[in-house]
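Trainee: Next up: the structures, one after another.
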Structure I
Amino acid sequence: MGYFKDVTPESVGIESKGILDFIHDVKKHGIEQHSMMVIRHGKCCAKGWWKPYGPQYLHPVYSFSKSLTATAIGFAEQEGILSLDEKLVDIFSDQLPEQISDNLKEVTLEHLLTMSCGHETEIENKETEGWVRMFLANPFLHKPGTFYKYNTAGTNMLSAALKKKTGKDLIEFLRPRLLDPLGISEIYCARTPGEDSVEHGGGGMKLRTEDMAKFTYFQLHRGEWEGKQLLRTSWFDRACVKQIETLHDSENHTGDWGMGYGYQCWMGTQAGSFRADGAYGQFGLVYPALDLIVVMTTATEQTQTLLTSLAKYLLPAVKEQPLPESIASTSLKGELEHLALPMVHGDRCPHLEKKLDAQVYAAQKADGKSCCSLEYLIEGAGIFDLYAGEIDKMAFYFGQDTLQWSVWEDGEIRKITASFTGEPAVSETNGVTYAATAGWRSFGALELEVRRVDAISGSRIIFRFDGNMLRIESDDTLVSVGGLGLHPKQVTEFAAR
């Protein structure tokens, strides 16, 4: 049982049909959902995880992290550790460029919070360079506070400022003030590269869905938790209201992204609503007028479609008073208990499996071309620290309902189990948990879908057996333009030994 009491939607004034219609509409649009929680009046009326994802796993939340980073700044201001009108030239006086522009001289922490520091472009973090110096040297072409530009590096500068002021990284600072009071026991945060390494407050966190919900509920209640005011309400008067215009900005934001920006959170289309918002649909949506929060993890670039569907089906289902129980409530309960992604599932090929069982294939490094590591091959957006070795050889061991894919790289063996039943098999190797299914696409073409359960996505890998040769193709399950943890895959041919 989770932190929030489980109730039916009707008992808190929500029509179950509206939630069902939302789930079905999202599926109709081909959007891959991983989890969802709907909480009204402090009670959870709908929650579900699409297998192989589950409530026990951390999930990348990307820029949802930004709202937590802003909250850390709110605590630091409350305690007199810093002031929002402090200037970057004072905090980072030892890392300034030779030429300090008039605009740079005026940039404050508040400008970082509202994405209005004056940059027209984001910097690219490079491990060989100090990224803080790069940020400060990047031209501040606009007067601070007048030009909106989404700027993840600017959020990381907030992490760096907090570290300068306290000597503590972001999570360590938040632990006694927010995380422990909310019962958030585990949270991961990647680090920025290079000599100025701090925790990646701009997008490097992983959280469990319920912990996302706890933080979102904390925002709904304006810093109050279980009767105690952890963060003063005046912070939310500034943080969760429109501070700067985003409509038709430098990135031509429209729709739900054209409603304005607060302190590291977006404004919503419903009056008074706002959200913590991460790439590919990691949302903590707050509707104060409805006493409602909706939390989702997703793997899609169709994020506007997702929010449009929510506004079309779920929000109109929210009523002022409790409702009579309905047949739809039973249907919703059944649906939420059997959520699963449609992973690879295919026929068996006993003749070929018998021939290939335990056969070892070695990488053919022709013309210096090798095969990337297993982690790169499987990949998964949202993984920041990948093992960059090389696959030396591999073998397949076929069982009654499963196969074991064994991979040797740099003298170590890693084993992943895949299921032929369509129900993902879960296995752990090298401290990483994977879920995988398998099936034969055609004679000689074996397909595996493998996902790291702590990633946004995984890979569909086709192994083509031709005589004594094995050729590999690997595609990410996420339809994306790239970036944000996606890495190029490099493969070579393998030959039977």
Structure II
Amino acid sequence: MFAMIIKMLEHGKSKKLLEALLILLIIFLSFVPRSVEVLNQNPIFGFDQGREMFAAKNIIVNHKFILIGTEVGAGQAGISGIFHGPMYYYILTIPFVIFSGNPRGMTSLMFLFSTLTIFLGYYFGKKLFGKSGGLVTALFISISPVFIAQARFLWSPNLSSLFILLSLYFVYLLNVSKKYRNIFLAAFFAAFTYNFELAIAVPLSISLVLYSIFIFRKRFKYYLFLFLGFVVGYLPMILFELRHGLMEIKGLASYVAGKGGSSGLSNNSFILDHLKSFIYNFKETFPAIDFNLSIIFFILLISISTYLLVKEKNINIKYFFSFLIFLIPVNFFIFYFLKNSVWNYYLIDLSFTYILLLTYVTYSFYHQKYIKLSILSYILIGILTIFAIESAIRVSIYDYSDYGGTAKLKGKIDAIDYVYKDAKKVPFGLFTFSPPIYTYPYDYLLWWQGERKYNYLPYQEKKGTFYLLIEPDGGKPWTYKGWLETVIKTGTIIESKTLPSGFIVQKRIAN
């Protein structure tokens, strides 16, 4: 029976029909779960999004050009003086200009990058295994929860995937042809990812250096282009270091010396915590896989891939996929020294590793005539796809109509509109309470919505009529009371109202 199914798949018309179905599935699964915020115009707009929109505004409106991005861990991870690159902010200036600073326009950028990643995945998979391999690779990326999430909200790590995949593509090409441009571009894109997440760029760059020693050996002229690619990719960091007395190197040295870290984990437990993070990353790469089942799936995928690579006759495939497997221990070794949690977005390069390895296994089973295993791999793809279709429909329907409370854009804009309309064009002051302390999203929306729509920015003084815009902490809803008692203190309460979003608005008159 298995042999009959294989023959049917090999038949020309059956194969074309299967490819057509895959293309339709990929289109559906690429657009439906990813386009929700583009369609409903209600993305998450929190601390990170407000800060990043302000950075784009400063470049375009205030003409403040920078050499650094966000501090690693946003200054909260016990790692001081180390920064991501600035190119993320410069990329944000494109939709900022196109949409005139409208935060809703930024979700179009995330959707575009996520979609381009799927197209690049198809092109890359096609280079590796032909058209069918390209379709399977694109399908895996389109159904992956990790990559779906990247299209849904503005955040720097969410743009890294396209550049990670470009780096991996040129790593493969330098196996096929050790042209100088392939070496340069593999190193450049590995380094360039530091603009979005330094924790991805470092292990990817180190892995490439070690791999290059293996494939270049004593051909030293190749190392010049590898080095040049890294220099150009990390150039803003290099320039910043030269201008600021090696601040980042000193920050890293201080962290390694034991003066940083904020995980609260003991030396005996943080390795286990990191291991769980790696398994969780594998789990989140594929839809609807249980954590315990993902451990078994991970072991099987690595074991089968290694077995097939030992027998692999195509030297380019053999070397490239060996590099992908090599990425896993290198990432773990580097994060061994991290005295903080390893977040899922640090390991996006490994998500690509697992997707490409599963594509390779599926391809190898089919072409090496492992009939029963080949059928099992098709069944696995079918099951994952069914879960993805169900999730795409269910989540999209729910999220499209989700107002989002205080977390999403509509709730914040409605709260600001409420204050302006209640003031009835009379000058007023406004103070904002936000659990992250910093009020970036509200400050930005007051500039974009308040100044442009109402032609007035509230003053920051407790005089005349002033309003308090309070975002309660979901975990500790009483915390704003301490802010009222210590920061605000004065003013007679005229009205206090809880909006449908959950925001609390107080109207006060100065004593």
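Laboratory data are not the source of any read-out in this text; all were calculated from the coordinates shown. All figures in this text were calculated on a predicted structure; none of them were measured in a lab. Cβ atoms are built from the backbone, for glycine too; each structure is taken alone.
Trainee: To test your reading of the models, identify which of I, II gives 0.70 for FRET efficiency 1/(1 + (r/R0)^6) of positions 112 and 448 (r between Cβ atoms, R0 = 25 Å, to 0.05) when calculated. Could you put the intermediate results ahead of the total?
Mentor: On the way: I: 0.05; II: 0.70.
Working through the options, I get structure II.
Trainee: Looking at structures I, II, which one was helix-only ellipticity at 222 nm (-39500 (n - 2.57) for each DSSP H run of 4 or more, over all residues; to 500) calculated from, given that it came out as -20500? If you can, show how the numbers build up before the last one.
Mentor: Numbers: I: -6500; II: -20500.
It must be structure II, since only it matches.
Trainee: Next question. Quick check on the output: 172 is volume of the Cα convex hull per residue in Å³, derived from one of I, II. Which one produced it?
Mentor: II
Trainee: Have a look at I, II and say which one yields 14.4 for mean count of other Cβ atoms within 10 Å over residues 344-351, as calculated. Let's see the in-between values first.
Mentor: On the way: I: 14.4; II: 24.2.
Matching structure: I.
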